[in-house]
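**Q** Following are the structures in question.
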Structure I
């Protein structure tokens, strides 16, 4: 449903569906041919058949697509930070280097997530916790706490937006404190429901209805028993990241992001 735009992308195309579960065939769209099997095994087998038949690889469907894919994984960051806000990709690139690689990574939902998918890593798929299956924000904190109990030998890095944190994170931060969870929460705070903000801007409309005067999350986190920090520029960010190894309780880092400078791809 999600990856094919409810089947519209498959219009006028021949579809071969591969799944280990026979009942999954045709669940969301109609396939011309069904193959019950492991996706990687089937793909490798098809490649072997094509090689045996002397078929040569065509590469990407177009040079433009190849360039788009290259840019999507390009870690060169064009920094749009100011004295009062930090560029999203600057936060992600520095966080990736500063936080231990042996981590559990949890995402809440929000428009910041697209760059986060490509810039934050884990050592094994089991260390990544995906919370946006329903397309909903606000599910990150509960998953982050549960993830730590599932693997208490790894620190948990949770990335969330301000809207998601207010919806389902702020109260549960104290739960993490009470249970001694080794958790660092990074709030990408653009003071808005960013996914809506960008839609208003793209249509030349006033986005103020999507903006909010949230509380200052750093002091709130401290009041809830954790360690709270507010980051307004790259210098603040480096100072906070340098202090993370000495944490003794759950940490929250409130990073101020300009809602008009959340530029995916860093350009």
Structure II
């Protein structure tokens, strides 16, 4: 699995309140050894340095809980594992947010677990997960934001949402309630797929087609990450920018899978 990651303050903010996680490993399962990865991007919210603390705490807690459960509960459903790790991360941020200058802090968190050709995603906030290949660009997650609600209501378009004055207002985040539940997703991965996690500092300034163009034209995910951050800064860099890209290897061909499913369907 090829991976890349990078994070940048941008050109307007004084502090980078994003945190990222990028971990690749081999996991022994009942089916044998599979290549796996745990990835996450969090965008902190709060005054002073509280946002930075919230995102860092959420990512660290998520990582510890997720890896621990993978080792101690290898047969647990992956989405249940991610949900439990999110609960621990949310509880840690909520508990810390009750103290002094950290009061009122919170964070978004979007995380992905890659197990072989399976992608499991848990999501709260407005960071995003995409699957990008030469056929299509799939936005896996849906923003928990005011502008997304306006798009859903048909009041503005997705393009207008990128420039809307309320585009930074989110409706769900870790640290504000003990009852925050992540959106959960499970998708299959195929040869040539790139899994992208990014903060809104990227996807709010670059359209999906431009993001896909950079990723597909780059020789390695790390170069793509650096190029995307450079492109976001050229577009004004109004926010912190974090990018994680994973390109799993040894995946089945999409064409072969479609052909096999079609053949089985005719029998």
Structure III
């Protein structure tokens, strides 16, 4: 019964991944056939300081995006799970950013952050504060790109966690309250345990998506200045479309795939342990 689905996965995911892994061991560019070079592409990448800087930037952005979005999404899910007036309007506002394309969202945020004329910097100047120098400051630019990514993709995490929180049986919460459990204890020992599978799914997907983050940083800084804000996806993009080094680009893509797998394995194991072994 699952053969058609598995066949589609093999055609659209497995075969391209195998081809990329094969290409990573070859030198290839326009007008030239693939020439086997073994591990040379990986050696070249590992000797490139720009690669290691992009890797560090990617790790930093992933941690900010995933855990910031997770905490904010969980907090909003718990808040809106309680009875309140105007809940539908609040949820609609939370979901609105997901209807905006990434290019449009980044153009909007970049206009608001423009020095001297941007709305945000004008507001900061009006309050007597300094402007945000995101165009020249590495960590400031990465932080802003991460915050914009959180704003844009928060609806995804919120929907997963909100759906899980609303399915927590009220009887369990009331029983814990009767037994004398405080709000934090009820959340830790009842709510968190019930929503853990959804929490792991949210962390898993957002981690994979964050490792591949591209448009937020590319449309904000294009990896500059001097490639200081470059992440792995932009490093791969330059290797492919600027330098036309398809072998190096494939090696970078393979490294990103392995990075995603290494990050995802603990969450997958935890999810398997929670849903299968303790079912």
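Every number in this text was worked out from the coordinates using simple rules, so none of it is lab data. Being a predicted model, the structure only gives us computed values, none of them experimental. Cβ atoms are built from the backbone, for glycine too; each structure is taken alone.
**Q** Given a value of 1.2 for distance in nm of label points 7 Å out along Cα→Cβ at positions 128 and 200, point me to the structure among I, II, III it was derived from.
**A** This figure was derived from II.
**Q** Could you figure out which one of I, II, III the value 2.0 for distance in nm of label points 7 Å out along Cα→Cβ at positions 216 and 240 was computed from?
**A** III
**Q** Quick check on the output: 18 is relative contact order in percent (Cα under 8 Å, 6 or more apart), derived from one of I, II, III. Which one produced it? Kindly include the intermediate steps, with their values, before the conclusion.
**A** Working: I: 18; II: 26; III: 30.
For relative contact order in percent (Cα under 8 Å, 6 or more apart), the value 18 is produced by structure I.
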